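Have a look at these structures, which come just after this line.
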Structure I
Amino acid sequence: MNSNDKLGKLPPQNLEAERSVLGAMLLEKGTIPKVLQALPDSDNFYSEIHRLIYQEIIRLLNKNKPVDIVTLKEEFRKKNKLKDIGGAVYLADLVNSVPTTANVDYYAQIVREKCILRDLLKAVASITSLSYDSSQDLDVILDKAQSFIFDITRKRIKSPVV
């Protein structure tokens, strides 16, 4: 595939895996610690709606409130944000779209890998931009490139999927 074929493509993501992770968290409390370890923050999600839902799940947990479709829907309703995430119907769809909660580790791994690939694309874009900047010293560019890749590698190692 040449570089022109890549133009206009969506960044790496798997919305089905994202939905399955969130739906599993709403269905079975035991999945939550596994997901939190694999996906420590909402930036792992490609979908803005999924990021918002994940952030609200974290808030519920931090308040020691139960996490399920009813409590989540109520929190979004109180904040007048239910429509922002697709409404109660979308939350129900999340729960109904989970093939099985037993595979939440694998779904989270998919989400994590796609996030790392997006991070890698951002790093490549930054490195490319630096490479075209004639005012930059080669050693500085190489140091920054190495730093970008190291940060991505460290992020990958920091929160492995259990």
Structure II
Amino acid sequence: MKILFLLVALLTSAFSYGNQEVARVLDDFHRAAARADMQTYLGLMTKDAVFLGTDAGERWDKQAFSEFVEPYFSQGKGWLYRPQERHITQSGKNMAFFDELLSNESYGVCRGSGVLVKTAAGWKIAQYNLSIPLPNAIAKQVVKQIKALPQAKG
């Protein structure tokens, strides 16, 4: 029984430490964006990372996302998303899923979600999905407005 308890404690501790590492990467990602630090920001992503923005047409591979952020960051213009709540779930030793509520001065409450993978260089973001949670009470009204836009997808 003591051995079983010890094994459970060790596994829990390992996952907890992994979650701390993942949280640190996400915090560093947000800090780098706020500082317009392109090298650190993109360096926290895998080579084949995908960033999904709030617009239906915003699906960027890392190269396209780099081209999107460069004009802003090169002028020292970043963006600040402050984590308010975060949930991390590890799947094995080398993959973690997360979702986080963020606050942003322009967009209010946002949600980030995605996947990190553990590489030889540490945890890296493989996918980041930024969305704006929509209250159910106004969902139909907002969907109607989106459909009325000429460039709307779907």
Structure III
Amino acid sequence: MVDLDRAYETSLFGKSMRAQFREDNQDVAAENTLLLNALKDEELQLTEDRATLSAEEFAAAAAAFDAKVQEIRSARLEKIRQVDEQFKNLKPLFFSRIEPFFDLVMREFNATVILEKRSVLRSIEGIDITDLLVERVDDAFLASISATEPAAEN
């Protein structure tokens, strides 16, 4: 039996996936802040320019600014939708990437089935392999990190 949610929450691989998502999401938030500040500055400039523009010129400039704001808003909403989609896919992606470890553990214990903890009504703790699965996933994750790090110079 395995608790997939606990494996996702406690494994280094799951934590790394969530940390990368947060980092990517912080970049989106920083982009939003930059865009918002630029639009505020542009709006202030447009307000200042109103005194020197004719009514027609100001109306055209205001319409162009509004169109720009609407375009940026649409693009940012799409970006937020993509971020939400990425977040929804984190757990399924984690589960699909750890599938080979199920086979490993099944062979190790000569098991024919692994049940998800939420679908089991009653069990003894000794059959829960979540910690073992997390250990195997963490070992492989750490090995992959050390394999991709450049060797220390002598």
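Each reported figure results from applying straightforward, stated rules to the coordinates on display, with no laboratory input. This one's a predicted model, so the numbers in the text were calculated from it and none came from an experiment. Cβ atoms are built from the backbone, for glycine too; each structure is taken alone.
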* Can you tell which of I, II, III yields -21500 when helix-only ellipticity at 222 nm (-39500 (n - 2.57) for each DSSP H run of 4 or more, over all residues; to 500) is derived from it? -> I
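Kindly point out which one of I, II, III the value 3.7 was derived from, the read-out being distance in nm of label points 7 Å out along Cα→Cβ at positions 83 and 123.
It must be structure III, since only it matches.
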* relative contact order in percent (Cα under 8 Å, 6 or more apart) - highest-scoring structure of I, II, III -> III
* Suppose you compute log10 I(q)/I(0) by the Debye sum over Cα atoms at q = 0.14, 0.25, 0.27, 0.31 Å⁻¹, for residues 67-114 alone for every structure in I, II, III: which one lands on -0.51, -0.88, -0.92, -1.01? -> II
* **Origin of the value 0.92, where Rg/Rh (Cα atoms, Kirkwood Rh), for residues 27-98 alone was derived from one of I, II, III** => I
